[in-house]
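Asks: The following blocks contain the structures, represented as structure tokens.
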Structure I
Amino acid sequence: MGHSELTRRERKKMESRARILKAARALFQGQGYDETSIEEISEMADVSKSTFFNYFPTKESLLDGIAADEVEEIEYLIEADLVGVKSPVEKIRIALRHFAMDSISFLQVTRRVMWATIFKDEGYPLPIKEMESLLAGLIEEAQDQCEISPDLDSKDIAKALLGMYFAAFFKWIKEDKISLPASEAGFDLFLNMIFEGIAGKNYKSKSSKEI
């Protein structure tokens, strides 16, 4: 259902939920998850405490919401903003870079979200699994266009790309000071190494300076 088809009540509900998640992310990053109360989140989001509980039964459930919203943002990026990008590999680069740079911008929030969501039960729709599925779809497109070797399993490649993201993320967590440009350049170098190893005949090599 598109935004134009939503009723006024539905739009208001979506806006309230978005404000709550935005407030939670800002407060978790600024003063810490444990130090933030539901009352503070509700006040910043300009909603009542009862309204908060209409959307999120617990404070921890906010972490699931933040993770799900991040994946939805990546999905929208791929389906709408990158519709004019012809190269599936380039779409993968942009999507992963966006995912990674968002992690740096809210590093402490991402760490808490990751810890809370990554070890859910197998039946739970983990955001990381949804991200893996999005990447696998783009990888299959890249294989059809011979940008990535068709001899490799798309899901295995998606797992490798996400493994590279986790490696970079844990490196950032250990560093006291993070330079966004330097981190982005380093992340691109990791991507280049992976894509060089899985390249198909139509793959075009890129240095981090050209991206």
Structure II
Amino acid sequence: MAIKSSRKIFKPLVFAACLMPLAWLAYALYSDTVLGTKLMTADPIQKLDRELGDWALILIVLSLTVRPLAEIFKKGELVGYRRMIGLFAFFYVCLHLSSYIVLNLQLDFDEFIKDVTKRNFITIGIIAFTLLTPLAITSTKGMIKRLGGKRWQKLHMLIYAIVLLGVFHFFMMIRADFTRPSIYLGIILVLLGYRYWAKWRKSRPRKAVAT
């Protein structure tokens, strides 16, 4: 199957898959409100906050796995889905932040400023969001041309620092059961190790030729 025709099929599927967590959360809130279920636990606002943040982290990690998978399995066309997944991650981060400000704080910005300055996990979360925003803005082909490939790549290397901040935000937010953030941290460290190994492997032939 040609790359262009396969993308026409798989891009809508990836798009739909990225929206499924949000659709489930919307249904769960409706079910709890109208049908009297407890899908969102006894504290639906906290559950919503954490689920949105969790899915934001999952999608960032998935976006980082795209290139290694494309290189390992020699499927370069997979890279074409990375930007969509990354933008959906930013979308969930925005929802996570909006849920916290609108539902938790009731748009009390004085309380928001207090949280940012006094609660370390909130501070780290806001720093991660601030760093992630320019990456989302510069994800288009036009911005890549404006910045230049090398500068764009250096800027987008920040994603590893951002995702690590997101994981530490997760660690600091919870009081028990650190399984999920530990899994994310392990995957990120493996991806970082692979990236440096791939870079070292590509540099070897050049050194040999120079010698």
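Asks: When distance in nm of label points 7 Å out along Cα→Cβ at positions 36 and 132 is computed for each of I, II, which one produces 2.7?
Replies: I
Asks: I've got another one for you. Of structures I, II, which gives 1.9 when distance in nm of label points 7 Å out along Cα→Cβ at positions 52 and 68 is computed from the coordinates?
Replies: Details: I: 1.9; II: 2.9.
It was calculated from structure I.
Asks: helix-only ellipticity at 222 nm (-39500 (n - 2.57) for each DSSP H run of 4 or more, over all residues; to 500) computed as -22000: which structure among I, II?
Replies: I
Asks: Something else now. If distance in nm of label points 7 Å out along Cα→Cβ at positions 12 and 92 is computed to be 4.6, which of I, II is the source?
Replies: Corresponding structure: I.
Asks: Comparing percent of Cα pairs over 24 Å apart, for residues 60-155 alone across I, II, which is largest?
Replies: Max of percent of Cα pairs over 24 Å apart, for residues 60-155 alone: II.
Throughout, read-outs are computed from the coordinates displayed, never taken from laboratory work. Quick caveat: nothing in here was measured; it's all calculated off a predicted structure. Cβ atoms are built from the backbone, for glycine too; each structure is taken alone.
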